Each structure stands twice: as C-alpha cells, then as structure tokens.
Structure P
Amino acid sequence: MMKIAIIIGSTRPGRNGEVIAQWVYDIAGQRTDAAFEVVDIAEYDLPLLDEPMGAAFGRYTKDHTKAWSRKMEAFDGFVFITPEYNHATSPALKNAIDYLYKEWNNKAAGFVGYGAAGGVSAVENLRMIMGELQVADVRNQVRLSLFTDFENFKEFKPAPFQEKSVHAMLDQIISWSSALRVLR
C-alpha cells in the first residue's frame, strides 16, 4: 500500500495549514488505496539550512536533518499544503525541502494551495522545485481562497466542490506513486 505524507508547509503562528491538513487527511481517510499521515515541518525545528554539504551528497551531520530524512524516506508520495507568501511558497517549506534530495526522488506530489488567489503562485513555485528534485507533480491541485473558503480569512469553511478536488488530486498522486515504485 502506498504511503502518502500530507505536509503542513507553514510554521507561522496562527497558520491555516493545520486545519487544512486535517481536512485533507479526513477526506483521504475515506479511501482504502493508500495510507496517509500528516507531517508538520514545525515539529522538526529545521533552522535555515545548516548542513555543511549539499543535500545531493546525502551526508547529513545534524540530528534534525537525519530525523527529517528518515521521515520523508518512508513515503511514496506527498501532498504539500502551502500558503502563498509574495507569489511563492513559504520560506519554511522551501527550507525543509532543500534539506533533502534523494528522499524526494522518483515519488509523486500534489498540492493544496491557499491564499488570496488560491495559492496558485505558490504551487507554480513548488512545481519548478519538484522538477529539479525528480518528483512527478500531478496536474490536479486544490485551490483554497481566503475569500471564499474561509470566513473572515481565518475560519476554514471550504466550498462543497473542494472535496472532489482533493479526491481527484489523490487519485493522481496514488497512481503516479505506484507507477514510480519501480524506479525507487
């Protein structure tokens, strides 16, 4: 069975990512074709990239990097929950991604973006990053607007159609993760 991480991509106080990740996890729990786990990058306390060698070498020296590596290595695919900050993903998520290399390779990823414009620019930013890391990013994505899927920009109330968007994205992640297994 495929193992898919639902990664909370923000560490900002008062972030919306936690409630969104739980919502995705609850929807994913209706499925029997994969196992899902919410992973919060805040729990790994990753400082601004502090490894002396590039991640492609895989020679990690810091305990936080080794723990992060073990966690990500265990998954076949990823759902990145990303806010949009200044037309890009969060610096905390970019930093967490940059800590690793081979742990991402030949796996699939999907995106749940949120922000004023549904996190579209953040997702596009992540798509470029995933290409460099040899991650197959799927076409279907979830776009959550702070205007229509949140009340007063804080209380998460997704439109009913959004659940279908999550399932469509998960269908693709699971298919691609399965297909890429032979390369891993």
Structure Q
Amino acid sequence: MSNFSQDGAAQPTDEPLIEHEKSCRLMNFSCSSDGIKPAITKADMMAIANEIKSLFLDNKKGITYTTGNKSASYTDPDNGFPKGNYLLVNSKSDATSIYSKICNVIDVPYKGDGHVVVNDPDKPSTTTATAGKTTILGKLRNNRRYRPVAILRFRYAYISFGNIVPPVFLIDTTFRNQSLVEWY
C-alpha cells in the first residue's frame, strides 16, 4: 500500500489535507509459511523497498502526480489489481505512470495503457470557493469539495499482513515510522 498526500503549504485554510492510498496484492507471496506460495521474507521486502526508492523518490523527495475528478482503474486480478481498484487523477498520463511504476515494483507485467480505464464524470472538480457555504447551527461552514484538483506527493509505502502483525513500512518520507531501507 502506498500513500500520497498534499503538501501542507498547499492545503487550503479550513480544509482537510487531501490524502490518497493505492494498494495492490502481492500475488507471488504468502504472508505465512502455511500458504501455497512462498512466504515473503525480509530480503523480498528489501528488494521491493529498493524498487520503491528508485521509482517513487526523486532527489530524496516523493514523486508527485495531480489528482482530480477522473477515476482511473487498472484491472488485472491475477497480478494483484482487483476490479473496483481505482485512482483519482486529472489525466490518463498520471494514471498510467503510477500504475506502471507499481507493476514494476511488484515485478508483474504492466499490460499497457489500453488496460487503464478512465471515467470522466459530468460534474467538474470544485474548490473551496466554488463548493460554496452552508449555515449549520448558526455558523457558516464550507461545503465539501468534489474531487478537487491538487498535487499529491508520495509519502510512504508499507506491507500489511492483515491484523496478524503491524505493517512493515518499506519507506516512510514523513519520518513517523521506521523505514526498512535508508532513503535519505
């Protein structure tokens, strides 16, 4: 699972920070030695973390992409991308870039841009100003923004084993969690 979020300096006043997570399954591994596939090892996780470091970090900062009102899905259930798995983007090129990098990290073939389906809703993105305000209990409050356009930066990636053990943070540029590999 990887996390992207808006830089704090770009966050509008009185609005929550925009954060998106992108996940996929590691289909080549099992989380325990009881599985049919081989159990994931620390060496496997180090290899994945180093791939993330090379593809998702640039000059010791997370790469960026622009989020927006379009939903882009890449479906390949045999390789860890189930149906309904989507990413909010402002352009198809951002979606293909992120999906191809994720496929590269987990060592599965990227089936090409033709497998990325982008849905463009009739409703445009809104900002704090265009979303308007509503009075609730005598206080003027901002309406919720609809899929706002913002630049999101890669922050961290981790492997989750469900609720069996805590997640293993492969890389964390926020310094909140111990990274498996040194990236700074």
Structure R
Amino acid sequence: MRDAEATKARILAAAGEEFAAHGFAGGRVDRIARAADSNVRMIYAYFGGKSGLFDAALADALRRLAEDVPPRADDLPGWAGEVFDHHQRHPGVLRLSMWAQLERPSAAAEPLQTYVDKVESVRPVAPPPLSPVDVLVFVYAVAQAWQLSPIGLIGLDGDPAAPHRIAAHRRSVVAAVTAMLHAG
C-alpha cells in the first residue's frame, strides 16, 4: 500500500532541488520522478503538471522559510541574522525564488498568507516613514545580499566561503538593519 502524502512530500522535495538547480525551463519532470522514487504519472496526478509542481515547490519552500525563521518584531536585527543563516544553510530556497521571479513571476505574484502574517507581525515596530512592507523588503534584501552578489565582488577580500568572512557579513547584516531601525 502506498502512502500518498509521503509520495507527495518526496516529489515536492525533489522538485525543490531540481527547480532550484535548473529553473522552471531547465527542470525535468522525469528527473524529479526518479529522484522522488516515483513516476511522472504521479506528478501529474498530484500537481497537474510541471507548472503546478513548480508553484507547489515554491510555496513549500517559502512556507518552510516562514516556519523556520518567523519574524521577531522584538528583535528585527537578530531576525535578519537568522534569515541570513537560513539562506546559508538552505541556498536552494533563494535560488528557487529567483527562478520564479525570472521565469514564472505569476507564481510569486500572489501574496502568500506567510507574507501577510509577516507584515502584520512587524507593523507595530515599523519606524516612520517606512511601512511594514518596506521593513520586510529591507530585511530580506540585506539578509540575501551576500548570496545574490557576484562572486567576483565578494571574493575581493579573500575566500567568500571562509567562516570568518561569512561571520563578518552576518554582523554587517545585523548592523544594517539596526541602523535602518534607528534612522527614523
């Protein structure tokens, strides 16, 4: 007897990895099926096809990010550091989000409930003239900057993967968010 939920979870996990590595256009449903120890027919049955699977993988990755690193309105700089740490541990989430922005903007266009919840959680601490959305965009932009910067730029100071470099950038992320909160 097959466990449908376990199969769907394996397919989503494999899809997240495949689409993070290759994007929507380069992602292959047959590779996803093999990696999930499933078959293409099950992907179509559960997700309606490649588009539905991509959208589900993106939503799943963003949901896990929201669950793993919920906003902390009482410590936004600390939260920014935690978002940075999450992207260091799980770079595929950011890559999948970037592929969605490039290839399937409609998949990322709908405000997921996780975003609405985050906005509401930081509303009380958003310093004027910034809106809660401005605060969240700033925190994410700063926390993700290291992963999105050209390797030639971040490599100017030495090995960008060196632990002391990563720790220094994390400190910069926390300091930038602290400065933004105190600028108003």
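We did not get these values from a lab; they are worked out from the coordinates using the rules stated. Just so it is clear, the structure is predicted and the values come from calculations on it, not from any experiment. Cβ atoms are built from the backbone, for glycine too; each structure is taken alone.
For the reader, a short list of remarks on this structure follows.
- Comparison of P, Q, R by distance in nm of label points 7 Å out along Cα→Cβ at positions 31 and 151 - largest value held by: Q
- Given -24000 for helix-only ellipticity at 222 nm (-39500 (n - 2.57) for each DSSP H run of 4 or more, over all residues; to 500), calculated: source structure among P, Q, R: R
- Structure from which 11.9 was derived, mean count of other Cβ atoms within 10 Å over residues 119-126, options P, Q, R: Q
- Comparison of P, Q, R - label where distance in nm of label points 7 Å out along Cα→Cβ at positions 47 and 167 is highest: P
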